Structure P
Amino acid sequence: MEDTHENEHTSVVKVVELIGSSPNSWEEATAHAVEAAAQTVRNIKGVDVKRCTAKVANNKIVEYRAVVKIAFIVERE
């Protein structure tokens, strides 16, 4: 007998890497990356912060950067 429900419970997740930035914090840089992804991607399920860096000028941090991987479910028809 063929299982007709097999495809109802399987999903495919795609992961994209982005760099968010902020003048205030790494947390805000991460949030900016997720917000930017949400403009073109649906079904975001998670974010993995891979690395935090910063731009420095005159011995002060002037820009926080977060390299993130964003996971979302691929829609099927």
Structure Q
Amino acid sequence: MFKYYYKKLNMKNFLKKLYHFNNKWYPIILAFICLLYSVGLGLLGHTNEAIYSAHWPGTILLFAIAIRQRRITNFKNKT
């Protein structure tokens, strides 16, 4: 019985850590995937598509910064 409770508690802790990691790093992971997509298109010879999709990582990161600054500003105004 103790093993079951320990595993359940351990799983909750793991999911909580995964949630916080994902919440913090999702824009960077998404931007990196978009960058790899753009490089892949460029290597396959689709240069116009690669140039178009090369702007995605920067846009994703800029929006992530803007959203986080907005969250911080709203949080400070509420307290």
Structure R
Amino acid sequence: MDDVNSVMSAREKARSFLVQGKTVRAAALMIKLVETQPTPQNLELLAEIYMAQGLFDHAAELYLRVVKAGLNWRP
């Protein structure tokens, strides 16, 4: 399996865990993924998981990273 499919699979699993209310498992998957693939989509999903856990400060930090990355993006 190539890296793109692996990344998508991990993200999909994390989202599934989040929907099921298994936020600790979802966060664990996304923390690992964000270490190697800190894409805006991955950061946003981890922030969403943190929000569900009530970790609002952690979520805010991640959302800020996404916004800053967007401001630095050049086409």
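Since every read-out is calculated from the coordinates, none of them should be taken as a lab result. What you see is a predicted model; the values in this text were computed from it and never measured. Cβ atoms are built from the backbone, for glycine too; each structure is taken alone.
Comparing P, Q, R, where is mean projected area of the Cα convex hull in nm² highest?
Checked P, Q, R; max of mean projected area of the Cα convex hull in nm² sits with Q.
P, Q, R: which one has distance in nm of label points 7 Å out along Cα→Cβ at positions 35 and 59, as calculated, at 3.3?
P
To which of P, Q, R does the computed value -5500 (helix-only ellipticity at 222 nm (-39500 (n - 2.57) for each DSSP H run of 4 or more, over all residues; to 500)) belong?
The read-out comes from structure P.
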